[in-house]
Structure P
Amino acid sequence: MATIRQEKIAMLLKKELSMIFQRHTNSLCLGAMVSVTITRVTPDMSAAKVYLSIFAAKDVNEVFENIQLHAKQIRHELSQIVKNQLRRTPELTFYIDDSLDYAEKIEELLKK
């Protein structure tokens, strides 16, 4: 169970990462719309799992790989933004959130 501090930091990271992806749509996201759906922070605040939803992309895997290639750059930009709130910026690990696709498949199956 996450503590209140973990939840606050997770929300801060989610908000700021969303803004970073919005600012760098062309370079990082290759023109696709990337949304941060969930962020989970470890109890020692050293790592964060970031779940991304990628929309309007020709190749979702290509966009995801580009984001993973630039993970250090993203973390550096994030650290510049949250330097007054956090001592250390957590290591970021990105995952694709496919829960919307899963829900759509189930809905299609129920309609049949």
Structure Q
Amino acid sequence: MNGLMEVTDDNFDEQVLRSEVPVLVDFTSAWCPPCRAVAPHVRALAAHHAGRLRVGTCDVDSNNGLVARLDVRAMPTLMVFKGGQVVGQIVGAVPRARLDSLIAKAL
């Protein structure tokens, strides 16, 4: 699946919080134009950092529990988790360089 995992209400704790490596989660929606603009960068990051960083997407419309738990209010919201904690967050469509710097803090 193009290097991306699907993050859901059901698998978040296991796939993200308990991950041995940092995890970037893209909270997105199919109807969100800025989300579509960021998606190619997210896929590229997944390929570039394979093995050192896990990358997942979370459909906000299907995972209301997780969205509420993490207080996601706008899309796209990109969060980096390390050791079960949020270590970085960006809201909105941003250039690839901003995403690179977000991830660099966790690696």
- Read-out mean count of other Cβ atoms within 10 Å over residues 40-47, computed value 17.1, structure in P, Q: Q
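Of structures P, Q, which gives 17.4 when mean count of other Cβ atoms within 10 Å over residues 8-15 is computed from the coordinates? Present the calculation step by step, with values, prior to reporting the outcome.
Working: P: 17.4; Q: 14.4.
Source structure: P.
With distance in nm of label points 7 Å out along Cα→Cβ at positions 56 and 88 computed per structure, which member of P, Q shows the largest figure? If you can, show how the numbers build up before the last one.
Details: P: 3.8; Q: 1.9.
Going through P, Q one by one, distance in nm of label points 7 Å out along Cα→Cβ at positions 56 and 88 is largest in P.
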- Message: Taking mean count of other Cβ atoms within 10 Å over residues 48-55 as the criterion, which structure among P, Q has the greatest value?
- Response: P
- Query: Between structures P, Q, where is distance in nm of label points 7 Å out along Cα→Cβ at positions 16 and 32 highest?
  - Reply: P
- Here semi-axes √(5λ) of the Cα gyration tensor in Å has been calculated and equals 26, 19, 10, so which of P, Q was it run on? P
- Message: Quick check: -8500 is what I get for helix-only ellipticity at 222 nm (-39500 (n - 2.57) for each DSSP H run of 4 or more, over all residues; to 500), calculated from one of P, Q. Which structure matches?
- Response: Q
- Query: Comparing structures P, Q by relative contact order in percent (Cα under 8 Å, 6 or more apart), which one has the largest value?
  - Reply: Q
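A short reminder: the numbers here are calculations on the coordinates, not readings from a lab. Please read these numbers as outputs of a predicted model, since none were measured by experiment. Cβ atoms are built from the backbone, for glycine too; each structure is taken alone.
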